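All of the numbers you see were taken from the coordinates with simple rules; none came from a lab. Everything numeric in this text was worked out from a predicted model, so none of it was measured. Cβ atoms are built from the backbone, for glycine too; each structure is taken alone.
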Structure P
Amino acid sequence: MPLKNPYFSVVMPTYNRAQFLPLAIKSVLKQTFDDFELIVSNGGSTDNTKNVVADFNDPRIRYIESKVKLDIGDNYQIALNEAKGEYITFLGDDDAFISTMLDRVYQIIKSSKAEIVSFKFCNYYQEDYVETDGTTISPNSLFIPSHTGELNEFNAKRAMELLYNVHGLNKANWARKFSFPVLANAVYHHEIFSRIKRIKEHLFASTPADMYLASAVFYVVDSYFCLDEPMLVWTRWSGNSTASPQKKGNGLRRHYENLLNGNTLKATPLKFALPLNCSINAILQAKEDFKDESRVDWVLYFKAIHFDLMSLREIGVNVTREFEEFESVLASYSPEFQTEVRREILDYSGTLKQRLKTKLPSVVNFLRRISKFRSTHDSKIISGCNVGFNNVLEAAGYINQHKTNNHES
C-alpha cells in the first residue's frame, strides 16, 4: 500500500546556517503533534549543513540540496514543490516554533475548517539590536507581544484592506487582533498554493520573498483565521534583512539590492531598494497579477515612505539618495497632489519617538516593563539571563512552559 502523506509539511530552506540549524530542526522534532514531515532544502551551502541534518537521523526529515547556490526565492520554491502534507508551513533556519504549534493549529483546523491560520510571533534578540524607535535591545532578550489567545476570523476582502493599511496604502479602520501571513507565522492548505500558481508559477520571485504570498493568499481564499497567541519565535540579529546596527550607512540598501539581483521595482513610483518599498512593490505586483481593481491611496504611500525614511535615518541608515529620489519623483506629480502629500507629512510631524509611541505602542512601552511574564499578557521584553534561557529554542520553551503553568489552551 502507498505510504500515507503527512498532515503537515514544515518547509525549511537553508544556506550556510549550520550553526543555527540544529535549534530550528529541534523545535520541529519536539512538536507535540507528530504527523508531519520536515523538508530541509540546502540551497548550495559551503559549510557542514548536510552533516548537521544527517546527525538527526530522523525519518520525518527529508533532505534535499542544490549543487549550486540558489537565491532565497528559488530555494523556497524548490522546497515547497517537495511538500506532501495536507497543510504546509515554513520555518526560518534560525527560528523556532513553540512545541504546541502544530497541535494548536490542528485543533483550529478541525473545528473551523480553516484553509489558512496565522498566529503571532515573538522576537528573540541574539545580539545588540536597534529597533525602529532607536532603542537598543540587549542580547538574549525575548519580546513577547500582547495577546489574548482568541481566534478571530476575517473575510478575505477585510484581510486585504488590513494588509494595505499596515503598509500605508489606505485608511481602513484597524483591527488590533489581525496579523498577516508571512510564511512562518501561518499554516496553509496545500490547495492554496495550487490556486496561486495558476496565476503566478514562482511564488517567491519577489523581494522580500514572503510578501507576494502574504498578499496573494487573500485572492484565493474566502476567509482567514488569526490566532491571537504567539506560536513562533523569530531570531533578530545582524544576519537578518531588517534594519540593525550592523546595517548602518549603505549596508541595508546593499543587502536589498543584492536580493533584487539587478532587477528594478515595477509596481511602486519610487524604485529604491529598502524594506518597506520592496514589500509594497510585492503587494502591488500581486494586485496587478490578480487583476484587483481596488484603489491605492498614493498620497498615503508617499507619506508612509517618508516616515519610513525618517525612521531609518534615526537609527543611522544613510538615506540621502532615497530622500533625493523621493523629492524628484514627487515633483513629477500635480501641484495639488504634492500639496496633499506635504499636508499629510506635516500632520505627523514631531519627534520620531513621539510618533512611534502613537503608531507602535508595543515597541516602546514594553521597554519600561522589563520584568517576569505576568498573566496580564501585556507586551514586554524578558531577559534570558534573569529567567534561564540562552538561545531561540530555549526561549520558545520558556513561552510554552509559562502557558502550561497557567493552564492556557
Structure Q
Amino acid sequence: MQSRLGAIALVAFLASPAVASAQSFGGCLSGLRSAALAKGVSASTFDRATRGLEPDMKVIELMDNQPEFKTPIWDYLATLTDEEKVAEGQAMLRRHAATLAAAEARFGVDRHTIVAVWGVESDYGKSGGKMPLVQALATGACFASRRQGFFRDELVSTLRIIERGDLEADDLKGSWAGAFGHTQFIPSTYMRLAVDGDGDGRRDLVNSIPDALHSTANFMNKAGWQTGQTWGYEVRVPDGYAGPSGRTGKHPVAYWAGRGITKAGGGALAGSGNAGLLMPAGRDGPAFLVFKNYDCAYSYNGADSYALAISILSDRLKGRGGIQTAWPTDDPPLSRAERRDLQRKLAARGYDVGEPDGRVGQKTRDAIKEIERSLGMKQTGRPGAKVLEALR
C-alpha cells in the first residue's frame, strides 16, 4: 500500500505546475526515488546514481526535433543507405560472420537485417549517443510537458540495470530518450529483450557486439519476424490510382495486382501473407508493398522513414539495388560524402561548420543559409544538391 501511495503521489507531483521550475528538480528526484524503490531499486543504487545530478534541458529541446519525423524522407534515407553505409555494413557482415550466423540460427532473423539495424541505429557502433541516461531520463521525468510517464519508467529501468550489475552507470550513455548501446535499446526494452550473445553471463549492449546483435535478433523475433520472408519491395502504382494505402491497410497480394500495381523492376507481384501499400512521399514518389517483416522494423522506432531505412539498407547489404523511383523534389538529397564536400566548400569560404564529417548540425545549416543569401537563393539551410552545385 505504501508503494502504491508513493506512486500516486509522484504522478500528482509531476502533474503540478511546480515541475516547470528548475528549483523543483530536487523535490522531483525525491518522488522518483520512491517510485524506484517500489520497483526494487535499492536506496544506495538510487542515491549513488543521482548524487549531484543536475537537469539537462537539452533533452526537452531534442524531444521536439526528432529527425525521423521532421526531416524529409529523401534526406533521412540518403545518408543511411548510401554507398559508405553499405560498404561498412558489408565489412561488418564479414568481420562478425560467426556471431551473425549464431544469431540467425538462434532467432531466425537474417543477418542483413540485424546489421542494417546496427548501421542505422549507431553507424555500426560509432555514434551511440553521449548523454548520461540517468541525467537525461530524470530531466524528462521532471520537466517534459508530455511523456513524463515514459521518462519515469525508463529511468527506473535504467536504475534496475545498474542494480543487476550488467552495466555501470558510466557505461549507460545514449540518446535523450534513453536509447543506448550498439543497437540503441531503451532501458525497458533491454529489461525485456536483451540477451547474452557471447556466453559471459551478462547482457552488455555497450561493450559486447555479440550481445547487441543477438539482442536485436531477439527483438525482431519477438515482434513476429517471419523467417525467409521479404519485408517488401518497390512497386509501380498506375496513373489515377485512388485506392487504399498505408502500412496497416493490408490485403492479399492478389488484391493489389488486381488494382494494376506491379513490381518496380517489372514482373508479377510476389510474397505470402497480406501486404500494405506504402507511399511515404505521396502519389508522385516511390511506393512499396510492405509485409509483416516491415512491421517488425517499424516497431523498433515507430516511423516509416526509419523502417524503410532498415529495409532498404538490408536489401543493399544483400547486393540488391536501392530505390528506383525519384523522390518528388527538385533538390535531390546528398550522401555523406557529398555533405562532407559541401562542408569543406563552406569552410573554404570562411564559414565555421566545425569538422567536415557529413553530419549537418546548426553551424552547417547557418552557413548554408548565409551562402544561399549571398547567392540569391531561397534561404532554407538544407544540405541539398542545389547549394552544392552552386558552390562547385
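A few notes on this one:
- Taking mean count of other Cβ atoms within 10 Å over residues 147-154 as the criterion, the top-ranked structure out of P, Q is Q, with the highest value.
- Here helix-only ellipticity at 222 nm (-39500 (n - 2.57) for each DSSP H run of 4 or more, over all residues; to 500) was derived from just one of the structures P, Q, and that gives -15500; the source is Q.
- Comparing percent of Cα pairs over 15 Å apart, for residues 259-330 alone across structures P, Q, the highest figure comes from Q.
- Looking at mean count of other Cβ atoms within 10 Å over residues 99-106 over structures P, Q, structure P comes out largest.
- Test item: Cα extents along the principal axes in Å calculated as 70, 49, 44, pick one of P, Q: P
- Which of P, Q leads on relative contact order in percent (Cα under 8 Å, 6 or more apart), largest value: P
- In this comparison of P, Q, the computed figure 27, 21, 8 for semi-axes √(5λ) of the Cα gyration tensor in Å, for residues 195-266 alone is attributed to P.
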